[in-house]
Structure P
Amino acid sequence: MTEATCKREIELEIPAENVTKATEKVARDIARIARIPGFRPGKAPITLVRRRFADDIQGEVVQSLVPEYLEKALDEKKLVPVARPEVDKLEFKEGEPLKFRAVFEVLPEFDLGDYKNLQVQVDEIEIGDAQVDKTLEEMRERAATFVPVEGRPAKDGDSVLIKLMGTPAGGGDPVQADNILVHLGAEETLASFTENLRGVTPGETKQFESRYPDDYPDPKLAGKTYNYSVDVQAIKEKKLPELNDEFAKDAAGEQGGITTLAELRKKIRENLDAAKDQQQTAQAREKILELLVKQHDFPVPEALIEGQMDTRLERVVRSLAAQGVDPRAVNVDWVSLRHQQRDRSIADVKAELLLDRIATAEKIDAAEEDVEKEIAHLAEHSGESTTALRARLTKQGALDRMKSKLRSDKTIEWLYRTARIEKTAKSEK
């Protein structure tokens, strides 16, 4: 293994007599089916067949002999490539040995450092009345309604319903939109819209210029200046529901079993406490993996890094699709986004390799009952029977990946149980 890399290469030579024997066999096979003008199938001289189909014969000989001899050499050297080896420097001359080089990557060799009784710090979160109040306010915001304002002009805090037409300065395609609700004075609202719509009344038309910042989320508008003509259709004011027992019943819904505001506050506190525990556990496990990766310095196969980068990018695509967004319609530099995943992908691969080694050292494995439980869980959500789902996962090769994931999860849980978790004060009262 060369320095700071998992790449290996071996040069092999297949004996001339083996190459000649394989060449003659391939030539005879082709001769039986080859159609050559002036000869019936199978009757053409073998020397003519070998000249006419020289490239095809050589290609088949290489495809049959190289994998066989490469696999034998890898077994003898006890090398296990993490991806298909690349074959180059091929030398194929009649009557001579067939020579080639195979380049591939293997898993890194490293010694496990101390992984028992790891010490990590997580944020201590104390749930107090302020956090419960904040959650109640968020619930009120979600239940808010917008009512028309009459008898006064628009002011900060109001939402102005507009129809707009915009023309980019310097020329370009205009933009047009109906039923746009502009929240005056809000952080997400451009200052030019707040300034020009403050004080308007329904029926007015306002014309103004608006420049978008260079880092504006919409790339079609970022850094550009537009001249807008805006028709004010209505002014609306947000009305929050009163914080009382009636709101508590509505917020909880029919299945909530809650009839008073006090009961809702109690339920919110219970949920926040549960979420706090989950958050702290997840944070501790993440920090344990970060610490393990930091304490172990070893090279990582490039093929595994590339695969993890693809996996991370696929998660982004699936997340967009789950939100109803067509990834093809999003103005994203996917190549750049994929490259940004590299450092995190290296850490992911290192963590998995470390978990695998620790699981082996501690004899941690995914029991059949763990697999059955996971299959049953997936079947419940997919609508398939457990038998059909297991068969499909096996056919797709996903069952082994499931077992590997369960093994890693059990190893993380083992590390969490043996670690010393120190909670640092971070009070939210």
Structure Q
Amino acid sequence: MRVNKHKKRGKICCRFFILSLVLLGLTLTGAWIFELWNRVPSAIRVRAGQEEGLSFYLPATATIYKEDEGMLLNVDLNRQLTFYGEKEGNYTMEVQLFGLIPFKEASLSVIRDTRLTPAGTPIGIYVHTRGVLVVDTGEFEDENGKEVAPAEGVLKGGDYIETINGEVLEDKGQLMEMVADSEGKTLSLEIERDGEEMSLDIFPRKNQQGEYKLGIWVRDNAQGIGTMTFVDENGYFGALGHGINDLDTAQLMELKAGGLYKTEIVAVNKGTAGDPGELSGVIAYAEKNKLGEILQNSHRGIYGKVDTENIHLEEEAMPIALKQEIKEGPAQILCTLEDSPVYYEIEILKVNEENSQINRGLEIRVTDEELLEKTGGIIQGMSGSPIIQDGKLIGAVTHVMVNDPARGYGIFIEEMLGYN
């Protein structure tokens, strides 16, 4: 019986060992495939009228075609490639692993050569939402002392109330007035939820003070300080490198209107591990101090038009660098801590051309002793500070690593420009 038990245990151990080898093999294979996947970005861009060298070094071939023209060429991705696009256009590149297995589809865009003026200028930001944003819902005591929640199951945080009884909603003051005057009658709302328009009814209730309420917290504007990244030849700007999100819902705010205003930095609160610092400033919300209009709020940043008579840029226009041109190593950021923009030294730690988080394609570390002494590294308000390498604008600062303020992330300038 003992011999049989030993044999049984031996078979179990053998099977376990084989299973472990299989799992290890699958893990290594998966890691290898993932690494190959990341070698080819989902979006590749080259300049019109210029030869661009691209290196993937992938055991694969690729077919490049245009929808209205069919296949244009077939290339070997295991060697250095040189692309040339005579004019702007969008193409599709289908990658076949080992020339046989469909592996990945990427966009290949030929874009015009672009020169931008880096700013590094602090800006005061004011945005007004489209409609009124619902932050949260809650309960209150009605006139009889009973807990009621009129909005529960009807509205939720992140909803935008656009109209009430067919009347366009301009701000939260108008909302409060219409609810107060409702006499408890049904209110018909048009809202946007997760990009979908819908209609619903809600019934206001009296609170203990005899006022009609819905039991919701709302917001119709946001303010803050950031950094302008660039201005183009036509006076259009890009800033922040990320969108303006609501503090409570973390949702990207939908703009109705917005403006940029002059800002004076009055204090620098140094960041430490676990406690991000910030630039403190005074924003002059007066028409004479307005620098421009915000026309768009997106995950890539905020954009609009500046009044060139009210803003002074100290730098000259410079070319942009595409992802494949950026190198790990020394670079600079341009930001303002006192009166004017100053260049500070940083290091590009990692260039992640294929990243699902578009605001974190660049991993950076502040190396400038002066900046580290003043700020500890990257602090709030520096978002949008342009990143320059070898005389080219390569991106903008977006985030700080909370546990190490000397390190952070940036967005590629080509992502910020929103090329398709």
Structure R
Amino acid sequence: MRETVRLLQEEVARLKKHSGTSSKPPSSDIVKPPKPSGRRRKKRKRGGQPGHRKHTRISFAPEQVDEVIEYEFRAADAEGLEPLDQWHVLQQIALPEKLYRVIEHRARKYRNPRTGQIQIAPMPDEVRSGGLLAADLTAAVAFLKGGCHMSYSTLQRFFKEVVRLDLSRGVLCKATQKVSQALEKPYEQLRDQLPDASHLGIDETGHKNDGQLHWTWCFQTPLYSLFHIDASRGSEVLIRLLGEEFDGIIGCDYWGAYRKYARLFDTWVQYCMAHLIRDIRFLAEHRLKRLARWGQKLLAWLKKLFDTLHRRDRYREETFLRKMLAIKQGFLTCVRRPPNHGLARKLARRFKGQAAEDYFRFLRDPCVEPTNNSTEREIRHTVIDRRVTQGTRGQAGMQWCQRIWTTIATCRKQQRNVFEFLHQCIVAHWTDSPCPTFL
């Protein structure tokens, strides 16, 4: 009976996991925990707040105005009034009646009188390669598909009802594949740069390709983000992309692929403290009291650590480091004395000997983040896209996804215009000229 009770307690604890105590998404929380009762501040009104400077849009310059319409009183209404050389101005933005231009390119035919053979005058490479859609409209299709999470059906409806242009799904699909080919060189250059990164955040999420589970890997630095879709979630992906001599620091969660790669090639890692807090919070909410007390003590040490970390600018560097090392030592002393329970011993094994440094490398290197939150934020765009499109149906689709996601994320990090970059890549690809680069 005692063994049955123990097993049932473990099962209840496992079933009560939520997004705060595990890696489950918040949407999986069926019942949200009640908000703590207490004195609540008065909810402020929406919009501008008293004491704050008002922000207004800058008016268009006179040379930017396409049409001016003036309104005046009728003569009867203006009787007794003196007209001023002043106007109340309201600038309004409107769509043109036609949102596209149709350009007909004609190449004259010539006949060779001796052979009777017909020859056609050459067209520019950009025109010939573009086909129905020019480079700018092709870039617009790619931007809407990849950057705005539009499905092909939504894209087709947008062009038909807003642009008044009837395009088939096949034409739209071919346009995205042309952009995918144009992005190949910039993407490959960025992938070749991965092994040289000094700090690399890595995370992965699921991806369906033709109904089969694949994985979208995200590799990100402060300068760029690269996405790679693979059938594997194992360490062989890291070996293939980073090589066996990667000498940077990897920021990641505690997934086994990262631990295996670090163990095989003696690579430095910074395991995510946010994931660690989730695991400890699960123990702190356990029904077994001795396990819960131990988890609460660990959480108290981590709370003190992050309180000090967020006040880093208030201390001198040596004072900050001394405080953080003291907190680190207190946490390690506590975590290395687990209660007699399998879950506690499993957690304590992570901090044996020098393995503990894999959680505290951010103390010595300010460029290393203690959590993997920035990489998880980068991957949100792909998760939204996955929900809208329901995945891909072949190698060409996966290549399009990883290249357009990489382009969007990297351009935003570098504060570059995504549409302009796509347009430049398309023109360079069609004219066989040097392609723009992310580096």
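Values quoted throughout were computed directly from the atomic coordinates according to the rules given, and no laboratory measurement underlies them. Note that the coordinates shown come from a computational prediction; the quantities given were computed from them, not determined experimentally. Cβ atoms are built from the backbone, for glycine too; each structure is taken alone.
Structural remarks
- Read-out Cα extents along the principal axes in Å, for residues 52-163 alone, computed value 101, 56, 19, structure in P, Q, R: P
- At a computed -13500 (helix-only ellipticity at 222 nm (-39500 (n - 2.57) for each DSSP H run of 4 or more, over all residues; to 500)), which of P, Q, R: R
- Which of P, Q, R yields 2.0 [distance in nm of label points 7 Å out along Cα→Cβ at positions 84 and 356, calculated]: P
- Given 4.6 for distance in nm of label points 7 Å out along Cα→Cβ at positions 68 and 316, calculated: source structure among P, Q, R: P
- Which of P, Q, R yields 4.4 [distance in nm of label points 7 Å out along Cα→Cβ at positions 12 and 44, calculated]: R
- Looking across P, Q, R, the calculation of Kirkwood radius over Cα pairs in Å that yields 29.8 traces back to P.
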